[in-house]
Structure P
Amino acid sequence: MRTMLRSGSKEVVIGDDQPFCIIGERINPTGRKAFQEQLRQGDLSSVEVDVARQVAGGAMVLDVNMGAPLVDEVELMDRAVRLVQSLTDLPLCIDSSVIDALDAGLRAYEGKALVNSVTAEEDRLAAILPLVKRYGAAVVMLPNDETEIPEDPRRRLELVGRLVDVATGRYGLAVEDIVIDPLAMPIGADTTLVNRTLETIHLVHEKFGINMTLGASNVSFGMPDRIAIGAAFLPMAMALGLTSAIMDSRSADLVRAVKAADLLLDRDPWGANWIAAHRARQPSEGP
């Protein structure tokens, strides 16, 4: 199963026979007070810095979220998408809980975007999936509904089945344009939660074979040395079927962990990407 995303000039393929797709998480005001204040002033200068650093770190897709308090998220999303596309040819993930902001971002976007995200709640499906279909996008779908965020991985699997049926049957989306988020929960809250996420990944991969993504930083939330936790978690998840993650592409340790897992899982033929990246990090030799 391959999910294809495009900008105006570049295509990125997500799939379990492809290199792991690194979706840069940084263009997001959550937890960034200075960035939030800039957005309230209509200042997008930090976005330019975030784009440059994420591209340099190895991002393959960039998440764009403008959800700060007391801002015009619709207007900012339109501006941010246009700005980011002027700075890079990477495909974008349009990220908002506000329907009008999603619409604005998709309308401004040139290419095939990834929409982040929709739950199994009927009103959310009815509001977001027609937008996804209209703009020819792919979509991240989460297996939680009006009643619960399920703890049992098998209940999550049931909701994935419902999401796939509704998206393909009722709204006419191609199954390859569905990307499931298996619900990454913080290990700091309960050390059993990550095992449930890993089991969900395995179950979804075995039954549906569709692509999956998650917010990698969610796993380590509330714990010290978060990069080390993420660098251990991501290869484990990849081995079970995770094919992409919204993550900090500026972190060399996280990116190297993913690239090493690509090599070990035979998604880097002859180790070409691993060797090229290693050589690029070496200091230039003198005359």
Structure Q
Amino acid sequence: MSLDGKHALITGSSRGIGRGIALKLAASGVKVAIHYFQNEAAAKDTLGQVRKRGSDGLVIQADVRRPEQIIAMFGKVQAEFGKLDIFVSNARTDLPTFYQKPLEITPEQWDMAMDSQAKAFLLGAREAASLMSDEGRVIAITYSPGGRTGSWQPWVAMGSAKAALDSLVRYFAVALAPRRITVNGISPGGVFGPPNVVEGGVLRALPQDIQDATRAWHEGGWTPMRRLGTPEDIGNAVTLLCMEEAGFITGQIIHVDGGASIMDTVFPLEIQLG
């Protein structure tokens, strides 16, 4: 099924998950506004790949932690597209800006996470809704384990910010339901793009020994499908939610993780899998 003629804005779409979403939507005929913060070359490369898939779009620079830049970003989308059908809030501040344990994190690091997630979505969803006709799509890329676990200690700021994002999805789903604009979240599991700048992600930003251990953990069975996810997996899920047939799905956090979120952490893996 085609989404031909639709217009999308995807924040943080120069690389990683955002790029995977942009390319999947482009393959379905969606024109895409590629947002980036610092890496203009990667954003232009993504736009080039969008065009290779028979679609088109534009590149927009903005710091989504700053309200005035969010407003300006949507102004550029309106000037270029005239409307918006799909908004995907995906951008995340870089790991070193927030990655710190609870007893050591600074208020500035906390704000980096919160502003790039909860506040950016709050303002972005409002701006997006003002450009959408009825039956638009708003999607947040979240990470639900961050809101219900506490073991990944240096993730405290981002985990809390993602928990706030999950909550905002539900509030906006109710607020926009009368216009048949759906609002949903996608919670990826471990996503591991190819080892290059364009496809980087949070796992690629971690030390190599942590990357190797994480891959072995998931391939060993803690993800039932025995692999890490890819940006394309998340792009597929976003594309499904954008279809007309998904118009009655709203306010949901959908786990796209190969089954990792349904594993029981109480019992050893060898007992669970028999």
Structure R
Amino acid sequence: MKKETAIRLTLLGLAMSTVTALAVITTFILKEGVPVMFRQGPAQFLFGTEWRPSAEPPVFGVWAMIVGSFAVTAGALAIGFPVGLGSAIFLSEFAPRRIAGLLKPALELLAGIPSVVFGFMGMLVLLPWIRAHVGGPGASVLAGSIILGIMILPTVISISMDALRSVPRSYREGSFALGATGWQTTWRVTLPAARAGLVAAVILGMGRAVGETMAVIMVTGNTVQIPRSITQPVRTLTSNIALEMNYADGEHREALFATGVVLFAIIMILNTIANAVSRLGRRS
């Protein structure tokens, strides 16, 4: 009995350590970033389009970077979700076991490739191709969307496969008994039954894309502006922090922490929505 109690307390301590780490990080970011937001004015900071830390007085507005982050993320989802969902449907519903056994390790390998490698390949291959065939400087919303669309594939495919496999087998058997084909069963029965998990895959893929840094820095151009087309360069919230934190000090440094507060809030909202959708799916 004492041994079980000790094990339970040890596991509780390990679980609480993660919560404590999250609390410390959250407190530190808020302590460093929130004051400058109120000095600038929350509306000015969130919806201002100018970022001029060297001006007198300095001006900090992150709206262009918020728009840039969501523009790149939306493009990544438009590319990555159809491909990821199609791959998940094939692997979970139609693929022979041998082929699925070959493709799944490849998917896991894709998840393990460092983001800097994706960015490097984007610089060498994708940016020149965009300049030659689409137009613009190459580094752009389009380049970031394509790279992030590839990077979120493991997340989207993995969660979508789990959602599809969680659909009870009796649903499929009932559909087959009524004379439906394999594709009709997938389209009319399996996908609607797994919709909560598929929505969670979209939201978590979005969170993965919003939080990416290195690859985005290398292919998006890092210009602080609201993009008017997919061929224009942008700067994302994560890129802004990574590019300027090395030399920032004083109020500029605080503004970068405030940028982190905005990013942290976006990620927390997306994860909360994904968890809520997953719970609703399990209840239904």
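Can you tell which of P, Q, R yields 36, 17, 13 when semi-axes √(5λ) of the Cα gyration tensor in Å, for residues 46-149 alone is derived from it? Label of the source structure: R. Structures P, Q, R were shown, and Rg/Rh (Cα atoms, Kirkwood Rh), for residues 54-109 alone at 0.97 was computed from P.
Read the figures in this text as sums done on the coordinates, not as results from a lab. The structure displayed is predicted, hence computed values, not measured ones.
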